[in-house]
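These notes open a run of structures that come right after.
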Structure I
Amino acid sequence: MNDTPLDSIESPADLRALPADALPGVAQALRDEIVQFVSRSGGHLASSLGAVDLLVALHYVFDTPRDRLVLDVGHQAYAHKLLTGRRADFARIGKEGGPAKFLRRAESRYDDFGAGHAGTSISAALGMARGLQAAGEDAFAVAMIGDGSLTAGMALEALNHAGHLKQPNLLVVLNDNEMSIEPNVGALGAFLSRKLSAPSARRLRRLAKDVLAPLPQPLQQLARRAERSAKALLTPATLFEAFGFRYIGPVSGHDLPSLLATLKNARAMMAGGEGPVLVHAITRKGAGYAPAEANPLKYHGVTAFDAATGDMPKPAATVPSYTSVFADAAVQLARTDSRIVAITAAMAGGTGLDRFADALPQRFYDVGIAEQHAVTFAAGLATTGLKPVAAIYSTFLQRGFDQVVHDVCLQNLDVTFALDRAGLVGADGATHQGLFDLAYLRCLPNMVLMAPKDENELRHMLRTAIEHPGPAAMRYPRGNGLGVALDADIRALEIGRGELLRDGGDLAIVALGSRVAPALEAASQLAREGVGAAVFNARFVKPLDLPAIAELATRCGALVTVEEHALAGGFGSAVLEALAGQGILVPTRLLAVPDELVEHGDPAAQLARFGLDAAGIAAAGRALLAGRRRAGPAPVGGLYRAAAS
């Protein structure tokens, strides 16, 4: 784009070379470009627009990258990316080879810490502040965190630790969009923010300390109580100062002169050894773009839309998503069983449970960004005879792993986990890929673990998991289902029993979840070449349908397993372990995601690259059979080496 104030900004150093009165123009140009770029390619809009002024002010006041800037999650980071040398490539955000939607240390020296999961910024910034201090560097570490992220337990743990350390070079900027902590108090709050952080106020505070020092302890305590009471009346300082922070705020997050003055004063306070400091900024999601301001939830994560009007294209009639099928099934089952309750961790819309909340509000719980609490809360509910269904993205349940082990599985409690976004997720990239859940769940005693081949089977699996009297987890992918007909009744499946979808005598393809459909397509390709490939829908990872899989492997003499999951510890590994335990050793090819971090890109292209589409499965079958023919028949008791792709 041409003729904007951004044309001269290649780095924050260029921003700092501008006069302060040029910054509102820079902020407006950033907003314009974010709207234009996101309207074409999709992405995170409302959160990024709300954080523009804060990011301009932070990069202007602090000497980034010498001073460290850590942004929580990354939803709010688009202005940061545009100011730090990624503007020319921004149109490809979230696409393979383009910038990531979230922060990545490998992408830019200005991305001090990668983050796709909320609540990590204060811990990371505290570690940086401590490291800088230990190295004798007079630099600062800044964590910018949204108010919603403060529900993450580790954010509070980090605040507590920072206060305990009295970390002088740490600044926390609370980006409060008025949705959970404090309402905007207007000009008075901004005035108090500037005054409380100004040098004269700090001198007065030091003078007060000197005056109070000779007084008897009772009078000193009375004076301190009076100060605390005054602050509690005028600001929300009490909470954060209890953690050991110097609190400044609230200040308008869209008033650049006030922001600059407040941040400069905060920096001076830290330089004077008065840290850690917390600046509380009130912002509006979607600020500067009317449609996003009016409906920030709708414009949080968007596909392409009309930038001039904000109109989003109406989706064409299509098959329902796995998420919506899960949500409707949960409501249907809950209407007939009053014990069923639903839990989400700040992802009611993403998991589809907003539908459950509308239908059965008294039986729905959103615990905030607190996956650990969500799991143990569910465990507590289960002890009373309720049947909690915790819908949590695969990548987010990783955060509650200890609770799944200690609080659910060890006590064999009746909790159902619905793992949305299992598998490859596209533009959200490495932080959100659901590629590890089979490995971290199948090792747990008492856990039942399953994956549906389509949206109809998902409904039956949900009932199966709910009716099972112990822990059960069901994983399913992002996106639309296959368009299959939905049975009128939702029935429970027999646990540990798969289904043979196609028979054949040359090759056994044992597929899980989303890979069943391409396995069937691959078998059809092979059939045209004269190869009889059996296709088995495993359904269950734990317990495996070992009798059926063992019979197929023995009869066909060649086996391919297919899963949309990491190879290490996944479904194929479970099959090999089980067969080896029975002394059944046949030529085997494991098709799964290799041992690498998968970045953002087109999921279909990534599946093809890993050999997990129909063409790849068929090719693996051909190669396996060709290798078996070259090797000749195995001697009795002989061992064929298992090959992993």
Structure II
Amino acid sequence: MRTKKVSLSIISMLFLLTGGLVQPQGEWNKRAEAATQSAVINEVAWMGTTGSYNNEWIELHNPASADLSLDGWVLEAQDGSPSIALSGTVPAQDYFLLERTSDSTISNVAADQIYTGSLGNSNEVLYLKDASGAVIDEVNSWYAGDNTTKATMARIDSSFSGTVSTNWSTATTSYEGGFGTPKAANNTAASGSGSESLTNVSEELGAINVYFNKSASTQYAMPGNEANYNVNLEDRLLKRLNAATTSIDLATYEINLPRVIDALMNKAAQGVDVRILADAKDATDPHYTERYETMRLYLEKLVRGQDGVVGTGDDAHILSDSPMFVVEDPTKRAAYDLPASFTDFPQRNVTVGSTATTGYMFVEGEYKDTDSYYSPGNQMHNKFAVIDGEWVFTGSWNYTVTGLYGSEENMNQGILDGNQQHVVEVHSPELAGIYKTEFEEMWGSGTTTPDNTVSNFSTRKIDNTPHSLTIGEDTVEIYFSSGDDAVGRMTELVKTEADENAYFTIFAWSDQALVDELKNKWEGSYVDNQGTLTGFDVKGLFDPSFWNQWWSASIEMTGRTASQTSTNNPNTRWANPAPVYAANESRKLHAKTMLIDADTNSDPTVVVGSTNWSENGNNVNDENMLIIHDDAITNQFLQEFNARYVNAGGVVQ
């Protein structure tokens, strides 16, 4: 992948300088032409609406960055009804609504064209043909939709064929006629049931592979640089774990994937050194009670190894920020093939934080004082693995069922309906060495036996790693929390290196200094409710659960006034609200990603990792952040960003 970089930059520069009028040759030219001259059948209300089964409608979508004329085009059924001579224009990345018989089919959405002719409720085939008669898109069955609830059949990904059954889902967003999104983005891009696309993966030294578990808009790809999307991230982790021959260092905020647990057990039994840093959840928090219990059951299996006996050679080794105690419920233990007796672990009477706690301790925590441990209130929020001192596997993805699949039922069917995530894996012994240093600062030793009297988590860590190295042709920066001021480096990056644009997807953002620097780029002022647009481009998405929180950066960026303020939290409104939105995903928008100067000649850079841009993320929790200076990698993140952004109602030029 690194060998492509110079030629990619030259082609991109020519394309930008000519305003898109001169296309590169070959396959890129063909793909670009197809993207700007095609449309897809995007949503079909073959069942009608709650008002009448006759109120059928069809939506077309233009996914390209240029307007599309439909004059001379035809949308027709194989049986001849309907047969619609199309006319009009579909704006770039917009929608074209066809309503049957009259514009009253959907009273609050204006039709772009009225047609006649009914759709069958089964065995229907639709063709979308251009002015030359060529079939541009085809739907050969009703793969989704619900006649009872009047939920439409909605396309998942415009880059996949309409004849692929898994590229369709039943709409879940309500509207006046049932469930659907007439003349708006389908609420299905996060369903993850589209086909996996793995086109840019390398095993070479210096490789940087990026994976997204949701869709990506590959029409924005640089030549030969299509993003890897709809990727089963568990499979990618398992590939690395199963290839390990000497060591696995895994730092995990949460873990409950059975296949990953089995892989770690198998590797430990094969003699691979398996060391695991795990976060001890606050078991009194109702959000974590059941999940933390499941996690402890799985971790006990790892501590016992395949023979089920503590202290033998097939065991994995685990340390946590705060101690963990066994789950004593006999029914639950039996369900995870754990022995009924757990007295082979010591029964301890200790203080955890300020709480006296008694239990059978199977994972030690960071030592505070005699029989005293730190509370689990500060999160060991990392999600990274170091394999054989060669590969680093990191990103925003927690190794959980909900994080990737959404539910156990989905997991059993291979449906990726979890949170929106990314993973970056890097083949670099130098980077692996830096991550190992961070790991062992928390682990407390360089052996398989942790030393909890030496280990340091959270604010007790120090800045003890390099922050920049060259991987292939790329500069990669590395920051850990707490102690390295990762968000401070982001703030400096925006202030001193962002020249043309900044795009972001963020789970939680409250850091005021970072907001202020972006405000100054956007409207040339740090002052509350003052500024004039500079031409710098800002676009972004926030997880909806934090969209209206008083501390969220979204409040300021949209020109609203926070209901309260505190140190380094929102207090400066933007005079010119930015086009930022609450994400429209089926579950959480879990990324912590910022793109700087994407698709420009001004050092395109992407910030990735586990760090939320907040006081806790920067100064309290254990986190990791990568800043990758690379045009191709940044472009891959741009493809995924554009898919999320359009899905939320944003417009991409």
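Values computed for the structure shown
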quantity: With helix-only ellipticity at 222 nm (-39500 (n - 2.57) for each DSSP H run of 4 or more, over all residues; to 500) derived as -12000, matching label from I, II; calculated: I
quantity: Comparison of I, II - label where FRET efficiency 1/(1 + (r/R0)^6) of positions 534 and 622 (r between Cβ atoms, R0 = 25 Å, to 0.05) is highest; calculated: I
quantity: Winner on mean projected area of the Cα convex hull in nm² once structures I, II are ranked, highest first; calculated: I
quantity: Computed 4, 20, 30, 26, 15, 4, 0 for P(r) over Cα pairs in 5 Å bins from 0, in percent, for residues 342-405 alone - originating structure among I, II; calculated: I
quantity: log10 I(q)/I(0) by the Debye sum over Cα atoms at q = 0.12 Å⁻¹, for residues 326-525 alone from the coordinates reads -0.91; which among I, II; calculated: II
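Only the coordinates and a few stated rules stand behind these numbers; no lab work does. As the structure is a prediction and not an experimental result, all values here were calculated from the model. Cβ atoms are built from the backbone, for glycine too; each structure is taken alone.
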